[in-house]
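Engineer: These are the structures, in structure tokens.
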Structure P
Amino acid sequence: MTYKDKQKSKVVKTAWRKMNSDRIAVYRIKAKFNISLEESELLYERTMGKCEACGLQWDEEVHRYRHHVDHDHTTGLIRGILCHSCNVGIGHAGESFDRLRQWASYLEIHKT
């Protein structure tokens, strides 16, 4: 659908994207990770609208990028779908169990 009025076109596209954000997410996962549409839909449905690491409910208004596909950087295999914070945390930990345990231990020792 094309509009001569660019502002109207932008409003319509933004509204469509907001109404179809789940659909868009499924297609992005399919394209990026070279999996079937069915596999992508199952992966997305498995989350039940929550981060698989911390359980945070997706909130379109609060989270600009609602979810990230977490995958093993060595094998390329998908582990799950995470919120931005969990995905970045795992990345900063270098996907290291030892480093994550050290962080947890540090927090436990210094809890207030």
Structure Q
Amino acid sequence: MTTEAAKPQGMATASMVLGIVGAVLSITPCTFFLGILCDVLAVVLGYFALQKVKSGEAGGETFAKVGLWTGGIGCILFFLAWAAVGSALKEAEDDFNRNMDNLQREMDRLR
């Protein structure tokens, strides 16, 4: 009989590591897309790892669950960070347009 510790846990471990790395990368500027890729892979691997654990083929149930949770949280963080960047860019665009309008009015006044 194979014990839990002796069963292969590679997929569950990969899910956990990718979930943790993905969550960090999802909120780090310039690495948003790498983060969401890691997060999605963590969720997929965690799901399949849990299926293998339930069928008795593999171990690492806790690692698989951590991978699912951190991957899911990383996805949420990605969308929140993306929304924040979008909001900041929209505000910068509005400021730019307002300044250009003011500059145009000042140039017209000076003519």
Structure R
Amino acid sequence: MAPLTDRDTRILTAAIAVLSRYGLRRTTMGDIAEAADISRQTLYAAYAGKDEVILAALAHLKDDMLAAIEKKAKTGKIPATKKPRSTAKVTDLVALLKKSVAASKKGDAA
């Protein structure tokens, strides 16, 4: 995965905050743009739609969480035996959230 630009980091951080506040269904691209302090046009230029932003935000969150686990493992704050389990839990959580996004998308189409 390519390093994120400052704008992308701002967008994805804003998306996570907005999703936490409003939930998957109520969150709009306008909400994300406003929270990231950019125009909707700029947001749509970077991401095709809400699902793409959400999936990118989940990947960003997963990367951050895995990096935190790795850092703690290196400093000894997480025993080496727990690192694989912690990493698996993060990966499983993100997979579950992605399924939720997909299910929500199917529900919106119905």
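Engineer: When P(r) over Cα pairs in 10 Å bins from 0, in percent is calculated, the result is 17, 29, 18, 13, 9, 7, 4, 2, 1, 0; to which of the structures P, Q, R does this value belong? Could you put the intermediate results ahead of the total?
Structural biologist: On the way: P: 12, 34, 29, 16, 6, 2, 0; Q: 17, 29, 18, 13, 9, 7, 4, 2, 1, 0; R: 14, 40, 30, 13, 3.
Of the options listed, only Q reproduces it.
Engineer: Quick check for you: by relative contact order in percent (Cα under 8 Å, 6 or more apart), which of P, Q, R is greatest?
Structural biologist: Values: P: 14; Q: 31; R: 24.
Evaluating relative contact order in percent (Cα under 8 Å, 6 or more apart) on every structure, the highest lands on Q.
Engineer: Also, quick follow-up: Can you say which of P, Q, R returns 3.7 when mean projected area of the Cα convex hull in nm², for residues 13-68 alone is computed?
Structural biologist: Values: P: 4.1; Q: 3.0; R: 3.7.
Working through the options, I get structure R.
Engineer: Matching task: -27500 is the computed value of helix-only ellipticity at 222 nm (-39500 (n - 2.57) for each DSSP H run of 4 or more, over all residues; to 500). Pick the structure from P, Q, R.
Structural biologist: Values: P: -16500; Q: -29500; R: -27500.
The read-out was computed on structure R.
Each value in this text was obtained by applying a stated rule to the coordinates, not by laboratory testing. Just so it is clear, the structure is predicted and the values come from calculations on it, not from any experiment.
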